[in-house]
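Undergrad: Following this line, the structures themselves.
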Structure 1
Amino acid sequence: MSNIERRTFISTAGGATVAGLATGLAGAADLEPGKAAEPGATFNLKYAPHFGMFNAISGADHLDQLRFASEQGFRAWEDNGMPGRSDEEQTRLGDEMKRLEIEMGVFVAEGDFGAETFVKRDPAMTAKLEGKMKKAVEIAKRCGARWMTVVPGRYSQSDAWDFQTANVIENLKRCAAILEPHDLVMVLEPLNRRDHSGLFLTGVPQAFLICEAVGSPSCKILDDLYHQQITEGNLIPYMDQAWSEIAYFQVGDNPGRREPTTGEIDFRNVFRHIHQRGFKGIVGMEHGLSLGGKDGVNRLIEAYRECDEFRA
């Protein structure tokens, strides 16, 4: 289907497809591998766009963006900036996602890239981190989230690495104790050194070690495949080894950090593997678009359709 045909389909049939989306992920899982889904059908995995991705077609209104996503078959959403929205806006967005049967993914609960946060055993810093977790609990209640991103900040130039690791583990235990009674999960995101130099957490094996040591269902890994392709590659073997501690994925192709099919990662194979392992969580679309305007939005949706077909 061409972009023009796809846009015509969207404008004429979009509303009619909404009723058929109630089957959710269970219906998508019944799709025959290798068989292309029609526009508007749900996907095999719960891919989560974010605000701004669909503006060229949906318009800038946040609720219109959520409705457009629902019409295209997306059953999840991300909003890193949710903590910066008013309480009323958080509730409004959460209510609309619930109505549309869109699952809220991550927001950023803690991510100071410029400070030594978790690596310090400092009572004042620990209290500050605990305060952010308490605030995150309230945000999650309003918008219907379960997951929140945590980046453990910068590493120290003066302290031994093992001391820093022990401090990170201790601070995370304290944060997890706040989240556990609410069945909330902070997901630790390792980031690559090329784009974010000086950060403590960079790799999946390192995150696995830390989560195992914390030993809490409220402290898991966010495996961002864009970052890990740069840091270590070996995407599928590493996710298999760390599988018990991975609760969330994010994606973006490398180079460029744009939609799947624009770089070197074989996302068709990666998505098939994640699906075959029975992953029921969210795959966040944390990347830009390779094209501008309506063509960019259409190409984005087409790319996820292509990679979700799971053809060999």
Structure 2
Amino acid sequence: MLSIKEVTKVFPNGKKANDSISLQIESDQIVGLVGPNGAGKTTLIRQILGLLKPTMGAILIEGNDLVRMKDNYFGYVPQTPLVFQSHTIRELIQYTLKLKGVMDNKKAHNILNQLYSIFNINKWENMYGYQLSGGQLKIVMLVIAICQMPSILILDEPSNMLDVVTKKKLWQFLKESKMTVFLTSHDIKEISVLCDYIYFLQEGKIVFSGNKQEIPQVNQLPVTLKIKVKEKIPEELLNNFIIADSRDGITTIFSTDINEILILIGSLRRYTFEYLSLIAPDFDNAIELIMEEFYE
């Protein structure tokens, strides 16, 4: 659906914000773009939206150049909410939907009613923008963007400013909606819950990408076994493993092969277990470890 091919952005001062970025977003996918502050995420979003022209490269939508696409192709929610403070929330939503030509669309109204119910907007729809919290304003922008029924919904830090309960409601809605979404986020949990595929951006370059099955295999993330037995474990059983310092009698054992760990546990069955914990690499801790590398 959306193809970004070797897009580079060099500003007049010589700063290269993006460097030969290529990525693909297919229909009904939720794709995440993560990386440290200043990595070039927002610059890339602005280029996708047509607000910045790439210095080099191409942005294609269904094989067509970006400039030929209709206005409602993208729905966009920036990191910081921007609304007219002197209008009520109901006025803002209705005016925007009318402006975008979806005011009389039955599907759009069904989505709007669903979002009103999910976020309890009825309770504050007659309040003015200046009376609302940052989180409430963010909800308003999300509602406006989603109800336009864009082909691709672009979200910059979508749950920023939202409380824990509202975050979960938003995540559930996005997963169930089957919308095509491209998002940036620093929230590891958000990335884990929502994204089917992730691109990692550092210093303007894509340094890694993968889906939920591939990411845990990055850098051969170790399986961690923490074990405490009453008896002393023979050294020959542990020769093939990396052993961390024992604390309170608990031995921490690392291996890149979970089958080796399971064989070890089996060989220890004759011992008296006091504690056992097995942590296999998963999507969440893989993302966390990769992000930690970015910030070093």
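Undergrad: Comparing distance in nm of label points 7 Å out along Cα→Cβ at positions 199 and 223 across 1, 2, which is largest?
TA: With respect to distance in nm of label points 7 Å out along Cα→Cβ at positions 199 and 223, the highest-scoring structure among 1, 2 is 2.
Undergrad: Name the one structure among 1, 2 that helix-only ellipticity at 222 nm (-39500 (n - 2.57) for each DSSP H run of 4 or more, over all residues; to 500) of -9500 was derived from.
TA: 2
Undergrad: So if we calculate relative contact order in percent (Cα under 8 Å, 6 or more apart) for every structure here (1, 2), which label has the highest result?
TA: Going through 1, 2 one by one, relative contact order in percent (Cα under 8 Å, 6 or more apart) is largest in 2.
Undergrad: Comparing Cα Rg over 2.2 N^0.38 Å across 1, 2, which is largest?
TA: On the way: 1: 1.00; 2: 1.26.
If we compare Cα Rg over 2.2 N^0.38 Å over 1, 2, the biggest value is for 2.
All of the numbers you see were taken from the coordinates with simple rules; none came from a lab. Please read these numbers as outputs of a predicted model, since none were measured by experiment. Cβ atoms are built from the backbone, for glycine too; each structure is taken alone.
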